[in-house]
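**Q** Next up: some structures, all given as structure tokens.
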Structure 1
């Protein structure tokens, strides 16, 4: 173990002095290490921010919120089985509520795809239409800035009423447009509610053509404006469900799945002819994605560190050559081989650590900037990543500095003093 007093402290000061004396060369030498550390810290920062944003959205909606769709289950897909599609409808949900008293809320939740255009006065905008039931806003945890939610009457009478997201309301000049009308694809629609601003969704640009996100959506009662729906849309209606929060996620999912299988006449090994997913599964998908990103970043960082390590070894060999007489003088004055070895090892490690510190600062700054710009959310960089930003460069310095240090320690003092 190195004692940071006496010779070791002097060697550290000498290493810092040498790096400062050749600071431009030192920065260029450690460029690979700087880029490697900055890259991995930036990626970690972004992935943790993305996880934090998704978790915030999941916790907002509730962990026992499920999404039920008529699509082929993952089990059937993996087995390559052909199954008969059974669309979902209100009768499916009524049967499910009778079988599952713990089912608190249920609402159709589907999008009306196509180039739907809204016109208010002289302003025309493309809109993103979202059909929901009377419990839809509560299930999605969306709050109204003004107006009211949809009612059962709106749905049963197919009333031409809408609730606007905050951004589309502003773009149409209808920020305070309760009871006002505008047209959707030429048909009159009455505004009954306007949502509070929700914020952009992660990593999706927001402009006139990028209409993703709740703030850009026009909500309609499920069943209204049915003429805008293609036949294939009617066969692909999804529902959002919320179970009693006293249940565990596993219990709630098992109860829903078994009840749906009974109501749809599925037996034994028959694959599900529906797809039931949860918010937690979305989080798991994000975690897998971020894990893959970090693995890819690790590969790129390894290459950068290898290049940086070779650069450090090269410059240390140059330094040994430049300081041959200095090494000879030190040996003539009584310095031992281990003193020379330690001097150059410390210099190589300090050089790499300086690169790591610069890379850490750049990575934290760039990662925070990109997180705020793309995600509107800032996650915390884990302690292990910060520790790795110091430990890995130190190991690189030790590994690639060993050969130059050993070469310096083996120099013959007489030959070294003769070196010009």
Structure 2
């Protein structure tokens, strides 16, 4: 009897230990998976461009396509990175570093379509999910300037027709100020305006850092739905487009805006300070249209406290570093910036304060939840480094005695850049109230 009981206990222990070992093995497998953190093709985020991507010959620096990415191997190490351009028929090695970063360059033939896949192998022989890296790439002999015109014409046609669905189909899902914000703003425009007449001429089109930077001179005439008053203006503004599998899509727009005027402080990413922007059409909260001097339009006609607000995209190529000037409302690498970012990883930028400036991390709170900048507790040492984290709001005290608030909505890293998307408020009257 005792022998039977002992045998049963032994068998039970063996079963439990086997189950525990099996569960541990599954957990270990999950931890040891090979993953790719990000992929950028000529600076364009892989996931944003869709399964098919058309690039244009005049977008290729030195005629090259450049794939950059970063891989993780769990507890192991990266043993190799290979790229296929012909749907797995042949493979070519990519250069890689010990931290998982890798790069692959090739010179595509015009008019040819490539099926790209990326394989990362760790030292244990495990590989990533190949199908998740599949991309069909075609290099067109056409001009991206013509594509910019086509994209702008389609946006303006949808805007003048007051068709929000058609308009938003031309907007990137990664729109810098949030696609939902722009969608809401143009719908307000359609409610506030009875007639839209918008024309433009291209000033300059430049490709770089995964985007197409466009400067235009616009002229427009709007009729108010509220009182029938017609107003007009003329100015210079800038937009950024990104290639996708469905053509170019707008990624960001600067003030003065040609779309989304009814919520300009929420939609605009940066400002074009041009002498031709006099006067500028503004829309009050009740939908009234008016034209005001450019400097007055920057502060907003409804904001009795004088608080200026907006958003910005800071892109640093490490040297020189890039920061943000709250007074001008623009990214800057000059002495007007309150801080500079010099590095970091996805989710966290690293940088320094400018001399004479001070800042304080207010934690993981929204920008609009902060109604007053703190009186003390600021960091002032410009000789040490600081981190700026996703989802955190920061208060700044400027040398001129004014205050600013900044919310970090996203930090993204590539091998050659660190970018930080922010929203901000600036109080120019010297008070701490927002």
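**Q** If FRET efficiency 1/(1 + (r/R0)^6) of positions 148 and 188 (r between Cβ atoms, R0 = 30 Å, to 0.05) is computed to be 0.95, which of 1, 2 is the source?
**A** Label of the originating structure: 1.
**Q** Let me ask you something else. Out of 1, 2, which structure matches 1.21 when Rg/Rh (Cα atoms, Kirkwood Rh) is calculated?
**A** The read-out was computed on structure 1.
**Q** I have 9.8 for mean projected area of the Cα convex hull in nm², for residues 260-411 alone, calculated from one of the structures 1, 2. Which structure is it?
**A** Numbers: 1: 14.8; 2: 9.8.
Source structure for this number: 2.
**Q** If you don't mind, there's one more thing I want to ask. -17500 is what came out when helix-only ellipticity at 222 nm (-39500 (n - 2.57) for each DSSP H run of 4 or more, over all residues; to 500) was calculated for one structure; which of 1, 2 is it?
**A** 1
**Q** Here is a further query. Here FRET efficiency 1/(1 + (r/R0)^6) of positions 244 and 380 (r between Cβ atoms, R0 = 30 Å, to 0.05) was calculated and came to 0.10; which of the structures 1, 2 was it taken from?
**A** 2
**Q** Check the numbers for relative contact order in percent (Cα under 8 Å, 6 or more apart) across 1, 2 and tell me which is largest.
**A** Largest one: structure 1.
**Q** Tell me which of 1, 2 gives 4.2 when you compute distance in nm of label points 7 Å out along Cα→Cβ at positions 220 and 348. List each step's numbers first, then the result.
**A** On the way: 1: 7.0; 2: 4.2.
Of the options listed, only 2 reproduces it.
**Q** Taking distance in nm of label points 7 Å out along Cα→Cβ at positions 172 and 292 for each of 1, 2, which is largest?
**A** Working: 1: 3.8; 2: 3.0.
Result for distance in nm of label points 7 Å out along Cα→Cβ at positions 172 and 292 over 1, 2: largest is 1.
Where a number appears in this text, it was derived from the coordinates with a stated rule and is not lab data. Since we're looking at a predicted model, the values are computed, not measured. Cβ atoms are built from the backbone, for glycine too; each structure is taken alone.
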